[in-house]
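There are structures below to look over.
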Structure I
Amino acid sequence: MPESPDRTAGRADRILDAAGVLLTRLGYRKVTIEDIANHAGIGKGTIYLHWRAKESLFHALLLRESLRAAEGLLEKLDEDPAEVLPHRFHRAVFLQTQRNPLLGALISGNTELLGRLKKHPLQDQDAVVTERYLKTMTDRGLLRDDLPHLPYSLRSSALGFYLMETFTTEGSDLTSEEKADALAHIIRSAFEPPEKPSPANLAAAAAEVNQAFRDLISTYRAWIYRQDGTEEPV
């Protein structure tokens, strides 16, 4: 009799939980499938029911962490549509990564921890959602449209906050909240128009971004919890 989807998803999460603990502790290169199976209390063969290779398993882990972060952002957006504003959105994303070492490593390209996992199979979908977000913000007048190379400038400004500690100890005495506030201030001052957006415009923008992220989450979930042995999203 086939297992229920809830049971297989629960088992997959148990495996991913074990993989996350070991990845954070040992780094990608040192963790084996046998290590993960032992930590999860299952046989190696059970892992292969979900993912054919070690790399696929760890891709699923990073996607699950990204999925959970996206769900957290959507919760904030549901509570307050103003969370869609670029300075607040980037602040929330930054705090998510500061609280999750795997996401922080993914953004900063920490090869010591992640090995060759700097990219994942759904990178193109991530780029599409990012473009949808920026287009919504620009179309709705929530980002300035008079700046040259806006996507590059905005991403570069934000990325510095993620990479700073790899180059210097300056700012090491600041809390994550203080760093997030500084990031939000820069984005608000440099990239957003001075006029306060209308509640109706905020609500419309939030609805568009909400849908874009729900589409991405659905794609993530299908890839993470697939059980067909393939290497591509179903």
Structure II
Amino acid sequence: MIRLDKFIADATELSRKQVQRAARQGFITVNDAVQKDPSIKVNESDSIVISGEVINAARPRYFVLNKPQGYVCTNKDDEHPTVLDLLDEPRKSLLQICGRLDIDTTGLVLISDDGKWNHRVTSPNKGQGKCYYVCLASDISDDEVEQLKKGIRLQGEPKPCKPADIERLFSNELNITISEGRYHQVKRMFGAVNNRVTELHRKSVGQIELGELEEGEYRELSEAEVATF
């Protein structure tokens, strides 16, 4: 059970104050009866209509987006566009960004208004692999790759990183999969072997992949994808 004003506000662009005003003016019906008390409790089985529009209960939303460079992973920013600006969705203020990327990093970003799901995505206890394409300023040696595979210690960190899976593509390009989320981890890992990341692109998180999404595009996750977390 949930208050009528909250039920409608969660499912529409209306604020709770706007819903309360509409109720007082007699614009809301519950089960075909005018309801002027916005504090009454309703549930999903009730028929709720405001100004002739049927209101269905809000459902959790889950999206995957291919982030371009120049966008930040915050809900609001005074200097840069945010990834939420790329979404053509209602009630964007309720959405949360799961696992952020730097402004110069591209690729997969997960976005949802399901707080429990977001927590599972970002929880270090889950150990879900995150795969990145990396381009380096200099060639990387086989010995340096082995150091990363075994788990390298980052500057200022008491424990080494967990072992990384690495697929070499070219002398200075590779795919790396990590199962942690330390601050700027991938960039710092390559910095620890005296190299510098010039391009970083996240390809997947757990079993969720970008697929054919172009930069700036997004799609809803399937039920099967949501269930992987």
Structure III
Amino acid sequence: MRGDLGISFYYKQPVTEILLERIVNTLVLLIPATIVSILLGVLTGVVSAWRHGSLVDRVVSGSALVLYTLPTYWLGGLLILASINYLHLPVTGMRDYGVHYSSMLEHLYDLASHMILPFITLVLVNYGGFTLLVRASMLDVLSEDYIRTYYAVGFGEGRILFKYGLKNAMLPTLTAISIAIATSVSGAVLTETIFAWPGVGRLIYEAVYNRDYPLLQGAFLVIAVSVVLANLIADLLYGLIDPRVRT
């Protein structure tokens, strides 16, 4: 083994070297997409719960439900079709191969242009689930007696929603966020395959297609470790949000 996970049957390289490169590529795409989807989901979920039963609530929850149920491959294919006909954005890969960049800024611009379509796909796919979860949690919290007491005392709505309501509603949301972050590596298989993004998700597809078992085992090990770490971080954050956990 020589200190690594073995030699890839297909690439004829140590699995550790292949995984390290692909993990970096995946994180470059997934970190900003996950952060944006979480922020949008929390914001729209709070607004939807606050305006429960209104037109805003119906529009937000309805659109979130549609996005949550959309197949990733269909949404990605639709964006590729729109890019070919109208947007004229790169639809495959992480960069233009064979191009020599004159500056780091030019390199970053090329990378950003290739990220746009898979980034939008991941944000839209994850956004709906976060919105629906935050909305349901906020509705449960806003129906509690202590929230009614805050309204009766005369606290402002913004203070009640974000300081007292959202803080308590974030407990189940944190669990979903930790799971989403941990499994985003494997969950991006379809997105990375559609857009030929050279990440861990694409690597899993290639390993299955080529029956490269050492490479597949290494990718599954990465996913397992990320799940354990994400749940550990979520447990630590519980103590910061909920004093009952600390006691």
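Just so it is clear, none of the values below were taken in a lab; they were calculated from the coordinates. No experiment lies behind these values; they were computed from the predicted model shown.
If helix-only ellipticity at 222 nm (-39500 (n - 2.57) for each DSSP H run of 4 or more, over all residues; to 500) comes out at -25000 when worked out from the coordinates, which of I, II, III was used?
III
So if we calculate volume of the Cα convex hull per residue in Å³, for residues 35-138 alone for every structure here (I, II, III), which label has the highest result?
Structure II gives the largest value of volume of the Cα convex hull per residue in Å³, for residues 35-138 alone among I, II, III.
Taking mean projected area of the Cα convex hull in nm² as the quantity of interest, name the structure among I, II, III where it is greatest.
III
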